[in-house]
1. Taking relative contact order in percent (Cα under 8 Å, 6 or more apart) for each of I, II, which is largest?
2. Which structure, out of I, II, was helix-only ellipticity at 222 nm (-39500 (n - 2.57) for each DSSP H run of 4 or more, over all residues; to 500) calculated from, if the result is -24000?
3. 137 is what came out when volume of the Cα convex hull per residue in Å³ was calculated for one structure; which of I, II is it?
4. The value 1.5 for distance in nm of label points 7 Å out along Cα→Cβ at positions 130 and 162 was derived from one model only; which of I, II is it?
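Readers should treat all values here as calculations from the given coordinates under stated rules, not as data from a laboratory. Bear in mind the structure is a predicted one, so any value in this text is a computation, not a measurement. Cβ atoms are built from the backbone, for glycine too; each structure is taken alone.
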Structure I
């Protein structure tokens, strides 16, 4: 894949992740839907969209996706939903992306990947920028919320790493979503007494599943196999920056000097890491 196409697909994937964060915020923070129902509708909508996409291409799902991928996807989505209602946005982002970074960086180092001096500087700049961005919204987290968000981040890191070995991203993602749906249904049955939802909650969950998760994860699986684990972990630090930009544009949130400084550090750091680190090894 050419550098331009890789950069374009990566940008699309990060924008999808950021949009997904905004949809989760609109649905879960407002209490429009309970976490279990949001997870189930999200995964079911993603599975339906991806099945239609694969079916139209006359591609068989046999042999694509895995129960490991489905379990990682389910754990990420469910733990994220339950953690989101107990943590502030800043605290949640710090814990989530800290866990993702730790998981994927450790995997990269164990695989023998190394960063040059400039790339190390870029990674450090991105991490510092991420902390600056979310620091104003960080509050003392609950133990349960922290454990759930860390679990979600680790699961997402594993799910991303599993994508490096797939040959057909669309079929693999569809297979993972379809396998995850029964797990989500069982979760909803267990949480039945706490179920609540309204039109906005359902709409956010459907959009999150069908578009920003389903199609976004296909794009992510397409690009992550072209990257080293260390690079793939770093580019995801752009998600909080893009999410904050979405809040400024769509939710009339304030544009602050913290955001500008953090954006320069994060995006500049990602550029340094990605410049010589895109190709998978």
Structure II
């Protein structure tokens, strides 16, 4: 029996990792319904969080996708599609006060240099075009809310407009800038991540893929996710509901960060 504390063993065996961290979607939907009917469990979580549960989570069956800024790339569109199909209210849990550190975070980099799909070749390989929209030297280390594009538009506003112009027909979703929530709950991931995971005991389903590779994302998984998960299980006795958004055999594919071809047309009009 592998305990949650055996982090090295968990990180080295993907099957064990998946079993400990994730819940299949069908089971997740059942658990969310069951747990939201458990008034004692709901009260226990609210007490542990000192009542600091975002209003958008309340009285809804929510699906949550956490990124610094929501943008209509392939992973976001997949999230919206899954949420709609299973009658979950989609929430983009954003962090506009986070710092732009593109050198060690692929997603942050993708917000400032978009990868736009062009076509598939005869072997099914995806060709993409990179479009830089931010001066990396000028904005490195700044908070996302203070970053502007090359044409002086706030970066957050630009990505909002991308959603408005996207071909997605799913409009009923919520942007929630959780910067103040993160500030109140510890400012740094090492401090707030336990409380973050507690939100997914009974207030919603987190859609996320965590890497186990030996890189900065894998370091986050081992040093922050797993210890926080262990704390939540010790406090409450059950694990948070986390569903992998991307297929587990394709989760490191950069395809998920790509935007659809229409994005280039949108930028050209600016």
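1. When relative contact order in percent (Cα under 8 Å, 6 or more apart) is computed for each of I, II, structure I gives the biggest number.
2. This value belongs to structure I.
3. II
4. II
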